[in-house]
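Novice: So, here's a batch of structures to check.
Readers should treat all values here as calculations from the given coordinates under stated rules, not as data from a laboratory. Just so we're clear, the structure is a prediction, and the values are computed from it rather than from any experiment. Cβ atoms are built from the backbone, for glycine too; each structure is taken alone.
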Structure 1
């Protein structure tokens with residue numbers, strides 16, 4: 001069934017979900033050729049059923065969803081009915097119940113699952129999460145259902161993108177104890193807004209061969225997302241290793257997608273393209289890569305590089321104290337646009353940007369302003 005035929009059925013449901021339909025479908029398409037073993041698709045906490053329906057649609061396999069909330073279970077049943085072909089839907093079902101209490105569920109003794117998915121609930125009113133907050137417990141759920149995973153089957157475990165590195169490492173150790181013989185690939189994914197949108201562990205047949213870390217930059221409007229992979233997890237490498245070289249005028253500098261840093265694959269990206277340069281900041285929303293030459297702006301790089309340019313001036317002090325100097329430089333460089341790419345008090349940001357904008361030319365080049373690790377301000381001409 002064509003993707004656009006589903007939109008009218010699911011548009012109202014998608015608004016209630018953390019996983020948009022286009023993302024759910026993209027994830028399903030990436031495992032469609034994995035030759036998973038025979039058996040149903042199982043979602044242990046299916047919510048409104050969008051991700052479950054996407055897996056079932058792309059893999060052409062019947063599905064079973066378990067949802068502890070009765071209202072969401074009803075929505076999930078409507079979701080899979082509207083999206084799946086009749087011959088697949090007739091063998092699929094949604095069960096309202098607790099996935100940790102398998103004896104209370106209507107599950108046949110001889111059933112097998114080719115794919116098991118779990119996206120546990122977590123609090124929405126905190127800045128950071130811990131493993132113990134996830135409901136149901138991912139480790140306990142895996143212990144209950146692992147024996148029903150088909151040969152050559154796979155699991156996908158969604159986690160909170162707010163988990164700390166320490167929490168991820170702890171969970172990795174627990175997963176290795178529960179599933180010692182299954183390969184695991186950790187995935188950090190982003191839609192390009194400067195944050196980790198999804199953190200997940202892909203286990204067994206759906207994991208990448210020999211690769212333990214994966215970065216995915218979603219491109220919902222394009223055929224394929226950008227995917228980079230590596231053999232080490234962030235906590236197994238020199239995650240915080242930086243070069244403390246001071247940037248100079250005429251150096252090139254780029255703001256890189258922070259999710260690439262979160263996945264620990266920033267050096268894989270740099271080395272695979274033979275870029276000569278240094279990481280001078282990795283933490284926060286604006287990691288900085290200092291380099292001696294322009295970076296080639298391929299389609300991949302345009303997604304990974306938020307801004308790239310050449311430093312034209314470096315100013316000590318606060319931006320509002322140096323606004324006149326910045327405006328004069330912008331005029332001299334004939335900028336028609338100069339964008340603030342640094343943290344400023346919310347009430348000051350529009351005032352400073354407005355004062356800059358009023359003094360720019362109508363036709364010209366573009367630039368951006370960043371804060372360097374030493375707290376100096378750099379005005380850069382955009383590449």
Structure 2
């Protein structure tokens with residue numbers, strides 16, 4: 001689960017990570033009040049779940065409250081397009097009004113799970129304010145790393161190694177080490193899958209601040225942090241992904257024209273790969289999981305077909321806990337109740353597969369039943385092309 005910058009900073013502040021003074025504003029009037037309260041020059045920052053806001057025109061400096069009002073009127077309600085939003089952009093519905101600070105250096109701090117190493121890694125770089133992906137691609141040696149033991153957390157000597165390594169001067173070392181330790185503690189205690197400060201700012205008088213902050217929480221740990229659910233902004237999520245989550249389904253929107261219904265993430269990856277290999281392009285995939293029932297399958301269909309780009313559907317199921325006859329009953333019910341007219345290719349193997357095929361054959365609908373994944377992919381690609 002992603003949250004906004006101002007929400008991330010509020011959490012980090014509770015763990016004693018230094019953050020600039022700031023207030024969220026949902027209206028121009030609230031932005032004006034916040035700017036007057038902070039006094040002097042302020043930064044008006046669009047709040048969306050995407051990076052690159054400054055380059056897209058969503059972060060502006062105002063010399064006073066009057067100018068902050070003009071900027072708020074311009075940014076609030078705009079469709080902000082960045083390299084992370086895609087060409088459709090995101091509607092700006094809230095702002096962060098924040099004090100300006102005397103910047104000397106912009107650095108980078110981030111904590112993420114290194115899946116290759118099987119460890120949590122704390123990264124730091126002197127190349128702050130830049131896309132860390134670009135730094136990793138072109139100058140990987142500029143990113144310093146320390147692995148964290150979850151039972152211990154970031155150790156002071158590790159934080160000092162990172163602080164000195166990214167060029168923090170001696171008068172600011174203690175403050176930087178304290179901020180790094182606090183960031184690590186926040187990440188571990190809040191079950192974050194990503195905790196990032198970019199830029200981590202050093203001021204001219206050797207203070208440090210989280211000038212920006214991004215936190216992504218592990219959805220699997222939400223049962224331990226139910227209070228965090230109130231931070232979820234559904235306006236920032238794909239409506240179909242939100243709808244799928246209501247029924248315990250995992251949905252991912254893609255850019256193609258072939259909808260994919262699968263059970264299991266590994267099978268989903270294989271399904272999308274073989275569609276691409278066969279010359280097609282997945283429009284989405286929807287994982288119904290291992291224990292779906294006929295009603296969930298029906299809802300899965302409804303969600304898949306809500307994507308107007310879809311020209312054909314591929315159902316690729318290995319029946320284990322989800323029996324093939326249960327799947328077939330759900331598919332037939334969906335076709336009947338939703339008036340499905342698009343071509344549907346079904347590949348299923350496993351428990352009660354013959355019974356499932358009989359349900360499909362007796363349904364009266366013209367389903368295409370495939371023999372294996374390769375056959376299914378070739379057939380669904382051909383059918384999608386015929387609808388183009």
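Novice: Given a computed value of -7500 for helix-only ellipticity at 222 nm (-39500 (n - 2.57) for each DSSP H run of 4 or more, over all residues; to 500), which structure among 1, 2 does it belong to?
Specialist: Of the options listed, only 1 reproduces it.
Novice: Could you figure out which one of 1, 2 the value 23.1 for mean count of other Cβ atoms within 10 Å over residues 53-60 was computed from?
Specialist: That value comes from structure 1.
Novice: Output the label of whichever structure in 1, 2 has the greatest value of distance in nm of label points 7 Å out along Cα→Cβ at positions 141 and 261. Please list the in-between numbers first.
Specialist: Working: 1: 3.1; 2: 5.4.
Once distance in nm of label points 7 Å out along Cα→Cβ at positions 141 and 261 is tallied for 1, 2, the winner is 2.
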